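**Q** Listed after this line are the structures, all set down as structure tokens.
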Structure P
Amino acid sequence: MATGFGIVGCGMIANFHALAVGDIRGAKITACFDAFPAAAQRFAAANPGVTAYDSLDDMLADPSVDIVTICTPSGAHRDPAVAAANAGKHVVVEKPLEITLKRCDAIIDACRKNRVKLTTIFPSRYHGVTQALKSAIDSGRFGKLTLGDSYVKWWRTQEYYDSGGWRGTWDLDGGGAYMNQAIHSVDLIAYLMGNVSQVTALTDTLAHKRIEVEDVGVAALRFANGALGTIEATTAVYPGFSKKVEIHGTEGTAIVEEDRLVTWDFAKGKSHDSATRRRFGNDDVGGTGASDPSAISYDGHTHQLKDFISSIRTGSKPLIDAREGRRSVEIILAIYQAAWTGKTVSLPLKRDPTIPARFRRKK
């Protein structure tokens, strides 16, 4: 029996979900909805067999829809996600889960109450090199973890921000380079290094006009295990460069650029290390999104949606569950609070930070 997907929000990212579902045997997109009916009609026309609905409630009542994927702007995830959960549908939410902890918790609570599964899209976790790195950490090959760094030095034109009224706003984008672009790397560094306990940060808007949010930021972290780290995020570096994650310990170092392994060096070598370097050390990093948000691969989406479907069928936990999806949002909000106040912020956060008026910029 096929697993049917319904798409809410038919912009650019919905096309990546369509391609990913198309590569999964026994899965198909059956329905879509957008607040702008013309967008839903265009999506349906490009994907034969998909019914475009003018009403979200009507789409949720479609018995062919088992999973609802939320592809709306970030600050508009909560309402359709909660509605889908209340309709008994499993829920996939494009990153971020939402833009505040309160809104994240509303989605999580609705899914828990209705006993449906929830995942947030973080495809980088499903790269083979990421899993090899995670396995090496979990097996103790790095010794004591000492430093974990991620770098997202990308470029976005002014036209990119001007292309949509929601881009670069606190209310719908939820933030800038951290919340929109670097959140994948925030998730990765926490997945690999563990929970973050403290954050200090600086952010600014240096290259773009008519946006409220940051286009450059630097954050220093202390992890719960005692290690330190950094997260750099920007959309103000021309021409844009591949993102990197660096993991260091007392007995090893690994550096990954996109999905390419640059360094894999341990005090105690293993017989399979050479094979790991050959397998993941190729020169092809694929589409990076460093300067073009549409220049990314959908392969990770495919693996994540396969994992989610499997979790539904078997009753197991998906690799990225509700808690995992919420964690990256909390780290980013802590970074913002640290930058706004000039103080070190401890996690977990007790409440959502309030955006100071002086950081509000009118478009």
Structure Q
Amino acid sequence: MLRKQFPLREGLVYLNAANVCPASLPVLDRHQHFLRDFEADPSFQNRAKFGPLREKVRARAAQFFGVTADEIAFTRNTSEASNTIVHGLNLKAGDEVVLVEDNHPSNLDSWKNHAKRLGLVLKIVPATQLIDSSDALAEKVEGALGPKTKVLAVTHVTSSSGLIYPVSRLCRAAREKGIWSHVDGAQSGGMLPVDLRQIGCDSYATSSHKWLMGPLEAGVLFVTSPQQKNVWPSIVSVGYSEDGKGGARFLEAYGQRDDARLAALDATFDFLMMVGMPAVEARIRQLTTRLMDQLSKNPNAQLRTNRKEGLYCGVVKVDLPAVPNLQVLDAKLYKEQGMAFSVTPAGPLRGIRVSPHIYNSLEQMDQVAEAFRKA
């Protein structure tokens, strides 16, 4: 019944949620309804409805993440939201930023680029996919925080191997030292129950087109109320205000935008809250655990995902060393069995990334394991 809520074609075994998810039919229907409404009458009078609709969606997003509506700004995606923080903080030459090596490029390369411009000092903690525990991972990052550190920018769940960083502990450590903490939540929003008050970060970014199963180009940026005065907007256009009465809305003054897309976000949060995030997380964990259990029986498969408790969810990275070209295998499995993955063709994280969501089945996990066994 749940799978029927998605427009996935018959025969497709779609396993790339970490990149982009299909939107549910309620989301698609809502988006198309308001898009047609807009195109039928683009007048100011007709478009006036989108202001209240946007605020309704803002309230739903705030409820979903456990914060207030005034702390939510809408962006196009996680990359834009994270870059708003990268370019918006008051930093100067010599200031230190602590990053983790397996941050997504929008939270790693963006800092590298900005550091060249401002003369920032970047301290990058090496990636450790197969570390022993969350505590050991936290200690590794905490050890990089120093007296000159102004920002800690960390990914909640890595897209490369599905490693979960203990962001609550890390944000608490940063707060105790007066360090700004920014969390890239592209892989956690919609995969895990995310309570931003409990995490305690200063800012958090996520996209609706991944695990939230919403429309493309609709992202969410959270900035805690006390810290909003410390962020400069990247874009200033109609609707911008410096009076501070609009909360984080000053970070979304982009000019014309697809209001129908934002209206569709209401159905996005409706759908996930109807299913329930604890159930969503449990199902994703069940799927990924089933796949890794099956892959562990294959002597030719090497897991790149950490199987220790609390360190994985949603993303399974597996290498098949006997297969010389994983991209050729990927193309073959898509053509012959309708399996859609993501591939890292070379390097220390070489492998096929399998990222299932609630529209997938346990039987599909078994099919994937069998396909890899025969590869």
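**Q** Determine which structure produced the value 2.6 for distance in nm of label points 7 Å out along Cα→Cβ at positions 57 and 169, calculated from the coordinates; the candidates are P, Q.
**A** P
**Q** Something else now. Say we calculate distance in nm of label points 7 Å out along Cα→Cβ at positions 185 and 201 for every structure; which of P, Q gives the highest result? Write down the numbers at each step before the final one.
**A** Details: P: 1.3; Q: 0.7.
Structure P comes out on top.
**Q** To which of P, Q does the computed value 1.8 (distance in nm of label points 7 Å out along Cα→Cβ at positions 153 and 193) belong?
**A** Numbers: P: 1.8; Q: 3.1.
The read-out was computed on structure P.
**Q** In addition: If relative contact order in percent (Cα under 8 Å, 6 or more apart) computes to 18, which of P, Q did it come from?
**A** Values: P: 18; Q: 23.
Among P, Q, the structure yielding 18 for relative contact order in percent (Cα under 8 Å, 6 or more apart) is P.
**Q** Could you tell me which structure in P, Q was used to calculate distance in nm of label points 7 Å out along Cα→Cβ at positions 33 and 249 as 4.7?
**A** Values: P: 4.7; Q: 2.4.
Traced to structure P.
All of the numbers you see were taken from the coordinates with simple rules; none came from a lab. Since this is a predicted model, take the numbers as computed values, not measurements. Cβ atoms are built from the backbone, for glycine too; each structure is taken alone.
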